[in-house]
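Structures given as structure tokens follow.
Since every read-out is calculated from the coordinates, none of them should be taken as a lab result. Every value quoted in this text rests on a predicted model; they were computed, and no experiment measured them. Cβ atoms are built from the backbone, for glycine too; each structure is taken alone.
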Structure P
């Protein structure tokens, strides 16, 4: 485990870097100095997949490439005492953000939101929030409380969406038709949002939790966010990705096969070009 004092500094520096990201307005990022963008789906603590993605992205040798990661926490990897090890991936992503502070974007998913707001989230019969806290306790002992608080500050600072110059919108999911009426792009341009925006009936909660991927709902959402194409995660995909409608790709990177997308951020894209940007790890 990293030294707790050094880790706290790493997390705080990553928070500062997220707030200072060029092209960030509120919780929305419109990448600056970008030629292409690589986006990964849900990772859920999968460090070996993260390491593979770093090799593919090769950020050091592609200075105008941006990398978008999402759903970092709540995974299947456990400590001997049963605690969740996914905080280790969060630590690595903080370090990566500090190394490439303008080009790494960590999107808030429903699991980060639930951990931050203490909204119960379960898989099977397991309470994932509790397992995450138990993992931090198992790893850091008497420093666990300070590190948990730093992670909460990190979750609170995460961007919620990315929109590229060529009209691709990236978010963890999209609201249901019933919730879409209360959603607007302007909402994402504010850093300071009321607490109720993140609660179960709030627009941010519904943005990261929605599962309606019908043609009609995707089209209505894209009209709301002024974009042509949508990339999301959130929904498990047996093949590592899914194309649920003519304008959306779902990326899943936490199992095998796992997928990612790599596409240019300028110039219009046809439907075939958009879909062909999907690759397997």
Structure Q
């Protein structure tokens, strides 16, 4: 059994830990408010943009003369996995859940005989996949110094993806990120961005007839690269809100657990202290009777 000094030091240590986790919870709550607003404000634009893109793609149909970002290369042999996670930890299972979904997809593609390449955004995902799939890495985007995600950050990532596609390095690109639902729920999501695929839940207007000037192909050639940047930006914002929500929940649980541990250690300390006092009294009384 630990002595009184060890118990006292441990109680003090856990109390300091609780102060830190409580402070981190409050910081995450403040950041979550801004991140959630940014993610929610971007959704109407992203949904409408995807609906317009889907309508244009339907107008072009299966024409092989359309842009490659829409029609593809005619093959799906080489797949690019764009794994988007956080730069920092202490956010529960947020990063692990995204990596788990990507890991399953990579194993499925390799089992099907496909060539897989991995581009990581955020070092936590890179570190988790490095041991099993380090030979598949072709690049990494470091956002450690970025304090607030902006569209320019998404454009930088999109440019790298598009330049690799133009160079013929892959045929299909898929984003992996977490979609924010609420503080306790973040859904790992896979979204194909090259060639363009209509995201699930996108409402496409049916029966509407439009005359396009210039042609649908010309408009798509201009919009499709923007669509990649829009998808990346939306994923970054969703990830930002999900990260802060997961961190807030994790730190809240850590604070509660620290409080419970302090209560248990305090009870143990009081019992040990009482036992010491009792033994001292017994020794005093025994010594007095011996006299």
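Computing distance in nm of label points 7 Å out along Cα→Cβ at positions 90 and 170 for each of P, Q, which one ends up highest? Intermediate values should be presented prior to the final figure.
Working: P: 2.1; Q: 3.2.
Once distance in nm of label points 7 Å out along Cα→Cβ at positions 90 and 170 is worked out for each structure, Q has the highest.
27.6, 114 is what came out when Rg and Dmax of the Cα atoms in Å was calculated for one structure; which of P, Q is it?
Derived from the structure labelled Q.
For which of the structures P, Q does the calculation of relative contact order in percent (Cα under 8 Å, 6 or more apart) return 32? Before the final figure, lay out the partial values.
On the way: P: 23; Q: 32.
It must be structure Q, since only it matches.
P(r) over Cα pairs in 10 Å bins from 0, in percent, for residues 82-145 alone computed as 22, 56, 19, 3: which structure among P, Q? Walk me through the numbers on the way to the answer.
On the way: P: 20, 45, 30, 5; Q: 22, 56, 19, 3.
Traced to structure Q.
Of the structures P, Q, report the one carrying the highest value of distance in nm of label points 7 Å out along Cα→Cβ at positions 106 and 250.
Details: P: 2.5; Q: 1.9.
Going through P, Q one by one, distance in nm of label points 7 Å out along Cα→Cβ at positions 106 and 250 is largest in P.
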FRET efficiency 1/(1 + (r/R0)^6) of positions 34 and 122 (r between Cβ atoms, R0 = 25 Å, to 0.05) gets 0.10 when computed on, of labels P, Q, structure P
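Between structures P, Q, where is distance in nm of label points 7 Å out along Cα→Cβ at positions 18 and 266 highest?
Numbers: P: 2.9; Q: 0.7.
Sorting by distance in nm of label points 7 Å out along Cα→Cβ at positions 18 and 266 in descending order puts P first.
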helix-only ellipticity at 222 nm (-39500 (n - 2.57) for each DSSP H run of 4 or more, over all residues; to 500), calculated, reads -10500; among P, Q the input was structure P
